[in-house]
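Quick note: the coordinates plus some simple rules give every number you see, no bench work behind them. Please read these numbers as outputs of a predicted model, since none were measured by experiment. Cβ atoms are built from the backbone, for glycine too; each structure is taken alone.
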Structure P
Amino acid sequence: GAGAKFDVVYIGTILHYESVLSRTLKNPLWTRARFKALISWPHNMSLWDKWEEILRNNDEDGQVLAQAYYREHQAEMDEGAVVSW
């Protein structure tokens, strides 16, 4: 009811400095934690650019083709990447 306390969890990526998530993180009335999910970027981002191009420019087949490209180049694409999970 009115006045009852409850927990709210936001999980997301800040895409704009005035997004709901961004404003909530700045609000001192909220208890918050902020962390990077990607600690270190992959060394060869050009392979990821190619993967995105395949994904976006192949209509219905984009996901399947991008997944095949990733499987073929996974070691090179993941090299240098460090994630927090």
Structure Q
Amino acid sequence: GRPLSIDTPTMKQLVATAMMSSAHRQMPLTEVAAACGITACEKTLLKAFRSEGYSHRVACKKPLLGEMQKASRLIFALAHQHWIVGD
């Protein structure tokens, strides 16, 4: 197929910017490119990220603690609140 209009060092810069922080990881690809000062269509950016092994996924929410888990953690914390590192 046709070669991408984005070269390899630029692709690496895009991936590094996307992985910089959790806020950057949640940005759309076009915003990541804009942060790097790169203008390209979304399809080109998607191909560039995929060629570098980076893909977007929806973050899974961590399940909340149940009542039983909260109670057992509280019991443990109260029983061990005066622990010292050497114990």
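Worth pointing out:
- Which entry (P, Q) yields the derived value 5.4 for distance in nm of label points 7 Å out along Cα→Cβ at positions 29 and 61: P
- Test item: helix-only ellipticity at 222 nm (-39500 (n - 2.57) for each DSSP H run of 4 or more, over all residues; to 500) calculated as -15000, pick one of P, Q: Q
- With distance in nm of label points 7 Å out along Cα→Cβ at positions 21 and 77 derived as 2.2, matching label from P, Q: P
- Each of the structures P, Q was assessed by FRET efficiency 1/(1 + (r/R0)^6) of positions 53 and 69 (r between Cβ atoms, R0 = 35 Å, to 0.05); the largest value belongs to P.
- Comparing relative contact order in percent (Cα under 8 Å, 6 or more apart) across structures P, Q, the highest value is found for P.
- If Cα Rg over 2.2 N^0.38 Å is computed and equals 1.84, the structure in P, Q: Q
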